[in-house]
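Taken together, the values in this text are just the output of simple stated rules run on the coordinates, not laboratory data. Predicted, not measured: the structure shown is a model, and the values here were computed from it. Cβ atoms are built from the backbone, for glycine too; each structure is taken alone.
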Structure I
Amino acid sequence: MTAFTWTSLALVVLGGAIGAVARWGFVELSKVLLGRHNVMVSASIGIAAANVLASFVLGVVVAGMNGDWALFLAVGVTGSLSTYSSFAIDTIDLARAGRSWTALFAVAVSLTAGLLALALGQAVGGGIAGG
């Protein structure tokens with residue numbers, strides 16, 4: 001990536017702010033769309049959606065970008081849009097609530113979709129870089 005400059009720091013901070021707000025928005029939107037009566041499951045879906053989108057964007061970036069835009073998107077935006085900690089606590093909460101199959105399903109879908117999204121992003125990013 002790019003060497004430290006005040007500009008690179010500002011790009012990471014700005015990207016991080018955008019990614020964090022977007023992640024929060026995904027969770028809140030999923031609660032609205034899927035109903036607040038089942039907040040744990042709808043939050044899981046929002047977290048998974050944020051993680052999958054971040055994986056796709058990261059794939060595009062690593063395959064076809066460098067410099068300031070890559071720093072802004074890969075470290076800033078996708079770094080705070082994706083969240084392992086929220087994914088982990090959400091999975092444990094589902095299991096503790098007696099929803100072990102839902103927790104396992106969420107883990108399987110998140111991992112599979114995240115890896116597929118990253119590969120798709122790399123294919124798209126490679127196509128962008130290739131011309």
Structure II
Amino acid sequence: MAAIKAHLDFVPVNGGQGRTESGYNIDILNGEDSARPYELLFMALGSCMYSTFEDIIVKKRLNCESVQIDVSGEKRTEVPAFLQTCDIKFTVKGADNPDGFRKSFDLACKYCSIFQTLKKVAEMKPEIVFI
């Protein structure tokens with residue numbers, strides 16, 4: 001099993017910075033110009049879903065102009081306030097085969113590890129639309 005690593009440094013009240021093993025840095029909890037934890041979680045979900053989706057559409061030789069991903073959710077009110085619902089919407093522009101993209105999207109939901117992890121605690125609401 002491959003280890004996944006990230007390093008975070010925080011200063012109380014001033015937020016901090018996260019650093020990935022690949023050298024990417026992101027400000028966290030440091031005012032309006034930094035990421036919040038659920039934003040990072042949703043970005044991780046969207047990027048994992050897209051990576052899985054892209055692998056499938058490339059293998060199927062499907063083409064499109066672009067894919068936009070919107071992720072939102074609601075937390076439970078009780079403590080701990082973990083995720084209750086999660087909406088993930090893929091908007092595919094210029095798809096050459098919408099039915100093939102729909103099937104690929106369903107497979108991406110099935111095989112995306114972060115989607116499947118979150119599915120254990122939240123109601124997942126995936127959607128794909130075409131423009």
**OP:** Taking relative contact order in percent (Cα under 8 Å, 6 or more apart) as the quantity of interest, name the structure among I, II where it is greatest.
**Re:** I
**OP:** Compute mean count of other Cβ atoms within 10 Å over residues 41-48 for each of I, II and report the one that scores greatest.
**Re:** I
Subject >> Structure (I, II) behind the derived value 46, 16, 7 of Cα extents along the principal axes in Å, for residues 57-104 alone >> reply: I
Subject >> Source structure (of I, II) for helix-only ellipticity at 222 nm (-39500 (n - 2.57) for each DSSP H run of 4 or more, over all residues; to 500), computed value -11000 >> reply: II
Subject >> When Rg/Rh (Cα atoms, Kirkwood Rh) is computed for each of I, II, the largest belongs to >> reply: I
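Comparing distance in nm of label points 7 Å out along Cα→Cβ at positions 17 and 49 across I, II, which structure shows the greatest value?
Details: I: 2.5; II: 3.1.
Biggest value here belongs to II.
Given structures I, II, which gives the highest value for FRET efficiency 1/(1 + (r/R0)^6) of positions 9 and 65 (r between Cβ atoms, R0 = 25 Å, to 0.05)?
On the way: I: 0.85; II: 0.05.
Answer by largest value of FRET efficiency 1/(1 + (r/R0)^6) of positions 9 and 65 (r between Cβ atoms, R0 = 25 Å, to 0.05): I.
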